[in-house]
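Listed next: structures, encoded as structure tokens.
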Structure I
Amino acid sequence: MLSSPLVDIKTTEPVILGQGQWITLEQLHYFDINGVKRPWERCVRKNTAAPLADAVDIYAILKSDEGSHLLLVVQYRPAIEKYAIEFPSGLIDIQETPLDAACRELREETGYQVEKDAIRLSTRSVCYEPGLTNSTCYVAHVSIDTTSITTPPIPEREQDEWSLQNLILPINNLMTHLTELQDKHNLIIDSRVYAFAAGLDLVGFIWLLSTPIPPL
């Protein structure tokens, strides 16, 4: 439960401070609990059409006789000047449903093709970086049986996705695999991927705490 009731915050109409090809820099003002008017700057996407969320992230588990693996991608991110380990993800196009976007982005970025009814979509939008931008996304979950796949899937990447490559890591000890790759190749781990791996670690830790220690 919340420790205290949430206060209704009033904001002013945003003012554009600058524009680029893909984002707009805005300034808005809000009034705090004491009625003090405070400024805030934010980045807003220009290339989004979805009313409730800008994008969809895909959490794909690959299942085979060798166990369960997490399907990730590595791509160069100029803003941070490093290659990043991320979930497959992409913007929702105009007049496209989040499920259609999830199927399309998974196919384009990784080559794996799934039917819409195989995807479990959370329709609660989540924020990316709320201190910096108002951009949000949906999260899609899918499990893919790879036992019958005999050749590597072929992605349908666009020209500006030249740096993208698939990364398949075992679910077991995922955090260890991620940090080893980070150290070896000077990568950065996306916060959502890190949180996913940390959650798996925490589940294992809680299980250990709840398991009775057998008597000697």
Structure II
Amino acid sequence: MTLSVQFYTLVAMIGMGSYFGAALDTYNRFLKRSKRKSWLVFINDFLFWVVQGLLIFYVLFLVNEGELRFYLFLALLCGFSAYQALFKSAFNRFLESVIHFFITTSKFIVKSFQTLIYHPIKWLISGIVFLFVSLGKGIYSLIQFIFKLINSVLSMIIRPFIWILKVFWNYLPKSVTKNVGKFYNKGTGFFNSLKNVIKRVAAKWRNKSD
């Protein structure tokens, strides 16, 4: 390697050492080891170290085509130590500020969405449903009232005719009333039998459908 390549490699490894310190603090900030299961922490740690190793080797490959020297490990250690001594506290404050900014922004977006979109749509749908339910109840009550009114009017109209028929019935000969009664009983029995047959057929059809 030429001196310039060695110098660039040294600077790159010092920078990667500082980057590794920042990445480690960021990783620990989001991992929260005390709240995670041990096996999950182990997997995350393994993946973190693999990714960091690959990144460092990739940078080394770009600078000097991946040639390893002992002083490069010292450069990594120097960069990590420089981060711990000079940049750690400032970076952690910056990291907390970024996290706070994203949390505040996400809460604002969610609250704005709920206030401007979700709640108005919810209230609109609730109002439409309430309107249709109220309208349906009103129409049902109106129909009930109309049927009751028609029933009352028909009862008032038919009642005199029923009274006249009863009087006329009482003046008919007993032979006629007996024949009419028999005919009425036969008709009632026929319709009852027909109703029972329809019920049995409907029950069989329902059982087949189930």
Structure III
Amino acid sequence: MQRVPEPELMSDEEQAIAYANADFEEPHNHFIELLKESVGDVIPESGIAVDLGCGAADISIRFARAFPNYRVDGIDASAAMLAEGRKALSGVNLEQRISLNQAYLQESTLAHKDYSIIICNAMLHHLHDPFVLWNLIKTAKNNPAVFIMDLMRPESDEQVYKLVEEYASNEPLILKKDFRNSLKAAFTPDEVVSQLKTAGLEEFNVSVVSDRHFVVSH
């Protein structure tokens, strides 16, 4: 199945609210568990993490809870999503450790801080040009750990339908549509391996971790 790009930003307020209220307990917990297994023994006990495409900040919050000696800089271009993220932060008493910032990745750099780890969840498939992410990662100082999880594109529309029914059947229609569009916009693991080679990041590892997710780690 050919890739069908979707809008890069979740800028619609209704869409952002629906996303923030969706049940991502299983995949987001899986993200943190896999991160611990992959780089938990590599990163320092304390430091600063950057969450690229942080959205409504659920991953930032889960990371901060899992790594209590870390601060987190969340970056996202969507004001609507960041508004939902700030609401979430206000309810968990983590405002002192998590900073949410509005910025386009194309205009960003990671060279201004000494990040220990770069994390990114479900953002790559939104990018029309994936090298926006890979080139941004290359601006980081001192070779930080990297942990990225994203959707992978199924081979057929039938598989897309099955995944939507299995994982989003109880979600609002707007989220079902988003999930379907995201699966079609996602990259395959082989495409990501090729991107990393072109970007000069061949040392990064790509692994399939579920029936709909892959991980890029370093």
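Just so it is clear, none of the values below were taken in a lab; they were calculated from the coordinates. In this text, all values refer to a predicted model and were calculated from it rather than measured experimentally.
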Comparing I, II, III, where is Rg/Rh (Cα atoms, Kirkwood Rh) highest? II
Out of I, II, III, which one gives -31500 for helix-only ellipticity at 222 nm (-39500 (n - 2.57) for each DSSP H run of 4 or more, over all residues; to 500) as computed from the coordinates? II
